[in-house]
1. On percent of Cα pairs over 15 Å apart, which of the structures labelled P, Q, R is highest?
2. Among the shown structures P, Q, R, from which was the value -14000 of helix-only ellipticity at 222 nm (-39500 (n - 2.57) for each DSSP H run of 4 or more, over all residues; to 500) calculated?
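Nothing in this text is a laboratory measurement; each read-out follows from the coordinates by a stated rule. Note that this is a predicted model, so its numbers are computed, not measured.
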Structure P
Amino acid sequence: MNSLHVEAGELEEENIPKVNTIQNWINTYAYVLKERATDRDLANECENQNKINAAKKKLYA
């Protein structure tokens with residue numbers, strides 16, 4: 001499909017990303033999303049643990 005646009009002079013071949021490049025973009029994006037989700041989950045877990053500890057402190061105070 002892109003080759004038709006290149007042949008027609010609508011696109012420059014060097015401006016069309018290679019499949020490998022696009023796969024790398026997708027993999028990088030997925031990695032970053034998973035990393036952020038992990039960070040968010042850990043932060044939520046810490047917050048929940050802090051709430052539990054505060055409740056225990058009040059209970060035994």
Structure Q
Amino acid sequence: MRRRGLREVGFVVSDASVGLRDALRRSYPGAEWQRCSVHFMRNLLGRVRAGDVREGVYGCCL
């Protein structure tokens with residue numbers, strides 16, 4: 001992104017990719033990062049048993 005001309009970044013929303021977050025810290029050390037809520041919910045739902053979805057999701061997020 002920097003090679004394409006992006007100079008200042010204030011805020012980034014992404015999945016929890018460790019490589020992406022490390023690159024962001026190196027390239028744009030002042031930028032804030034937030035995990036994408038859609039990716040978070042998809043990952044959460046992928047790890048909770050079908051019968052426990054309501055309790056797992058509501059207990060975690062709502």
Structure R
Amino acid sequence: MLPFESKNVFEVHQILLAMNGTYILENMDTAALAKDKGYEFLFVLGQPRWTGGVQAMINPIAIR
């Protein structure tokens with residue numbers, strides 16, 4: 001249940017991702033990286049090969 005009335009579902013996702021190409025990286029499990037004190041790393045994220053989508057399954061990689 002949304003705490004407010006909105007005519008659009010997940011409007012922020014539509015604006016950031018679909019309209020502006022800004023990815024929202026939610027629910028990333030970085031606990032192991034922090035425990036290993038991995039503070040400097042190369043972050044690799046492949047982008048989906050379609051346009052206009054508002055969600056995608058991704059597999060980001062942190063290389064130390």
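1. Details: P: 72; Q: 59; R: 63.
Largest value of percent of Cα pairs over 15 Å apart: P.
2. Values: P: -28000; Q: -14000; R: -1500.
The value was obtained from structure Q.
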